[in-house]
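What follows is a set of structures to go through.
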Structure I
């Protein structure tokens, strides 16, 4: 027993004790539900959080917060879309200058339907809104559903957004990838459709600013999804489309 206690003391003496350095809470102006969705850190240790925040006058807004390395709030930016309805983020990134980019969906009522569009927001390092870009795809009515799902930014400040976009009753969801310049102006839009449900989930860039988009599709009319990965060059030309179907049913 004595040897066991000695061993236990030695073991405990070598354990590094970790303490919570800080905890930050955010409660929206109406004290309703608030939920963070994404978090990003920069090279200086600043922390960026974005999510949805409910508000009586505008349902759910996109709220983005910057904390310094000590957990102190540097700024809070709240976005309410033109439809004064639900807005929510799905992805966030930052660039080397401290600009923050958030993308997701902005909703609005149209007759009996709730329609969605891409929304992409750029903030400067001080939380000032620099520009907002909205994309409304070709679908209409019940088929007007456009939701951005991923975002990337290159060294020149160009912004790339991809997501699922309704092409109408015949194509359901398509991959819709957009390139914006550093001022938020559209450079090109590329849609890829397999005839079924195409739903991208991630986007990446290489050193030559080729764009890679990946996700799932069931264009063959089957009930299961397969991988779909697209490669575009910087001008938006489709260079390749690769599919993978696993061995399962």
Structure II
């Protein structure tokens, strides 16, 4: 079987590295992005040892939106699968006070991924094949008192992926939305999420590969999150306003 090229945007995250390890074991070509590629040197060497057909890190800053075209051209290949892991979650009260902090979340979680994946989608559409995976969040399923700035950026990303999925289906390009829920990563190191609804980075990686192979549209890494969010989204506003979550 011919090795495919997998591009992972936001390559230094715990989930990205877990996914890279799994794709390496499948013998795929790997490209991971990072602002500082030296942080990925050991991981790329590890990927090659695990069986990757090739593994390289490329410098990329999601906040530099004017450089997206040049970045895509510099890859030298249009990936078969693109996984966008980019995302930050800043403190909600701090983001309420600091517009720059809120803006960084919006650009990293929504504006950047939308513009970048849109540019890749145009090229995949012309080719007539490909797969785009966007890692969103259950936080985007409903706005909440405790994280509505982060949640709104993910809600926008989820909506974008849904629309892109409908468009790209006509071009044989698969678009999948991933909603991880709580994941035991550095991003939530300051939190104590309930173990019953908390997954590990490798769980997300495995779910992504299964979803891509099955051409799933939307996946929740832990299936119980689908039912949890179904309940959450149906709580009346008059009650939600009093909950303080």
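Assuming 0.05 is FRET efficiency 1/(1 + (r/R0)^6) of positions 53 and 93 (r between Cβ atoms, R0 = 30 Å, to 0.05) as calculated from a single structure, say which of I, II it is. Intermediate results must be reported in sequence, preceding the final value.
Values: I: 0.90; II: 0.05.
Matching structure: II.
One of I, II was used to calculate relative contact order in percent (Cα under 8 Å, 6 or more apart), giving 17; which?
Numbers: I: 9; II: 17.
Structure II accounts for this read-out.
Matching task: 1.00 is the computed value of Cα Rg over 2.2 N^0.38 Å. Pick the structure from I, II. Don't skip to the end; give the middle numbers.
Details: I: 1.22; II: 1.00.
The read-out was computed on structure II.
FRET efficiency 1/(1 + (r/R0)^6) of positions 141 and 181 (r between Cβ atoms, R0 = 35 Å, to 0.05) computed as 1.00: which structure among I, II?
Details: I: 0.65; II: 1.00.
Matching structure: II.
Looking at mean count of other Cβ atoms within 10 Å over residues 61-68, point out which structure of I, II has the largest value.
Values: I: 22.1; II: 14.4.
Greatest value across I, II: structure I.
With helix-only ellipticity at 222 nm (-39500 (n - 2.57) for each DSSP H run of 4 or more, over all residues; to 500) derived from the coordinates and found to be -1500, which of I, II does the value describe?
Computed on structure I.
Supply the structure label, taken from I, II, corresponding to semi-axes √(5λ) of the Cα gyration tensor in Å, for residues 133-212 alone with the calculated value 24, 13, 9. Each step should come with its number before you reach the end.
Numbers: I: 24, 13, 9; II: 25, 18, 8.
Clearly, the read-out refers to I.
Read the figures in this text as sums done on the coordinates, not as results from a lab. Note that the structure is predicted; figures quoted are calculated from it, not measured. Cβ atoms are built from the backbone, for glycine too; each structure is taken alone.
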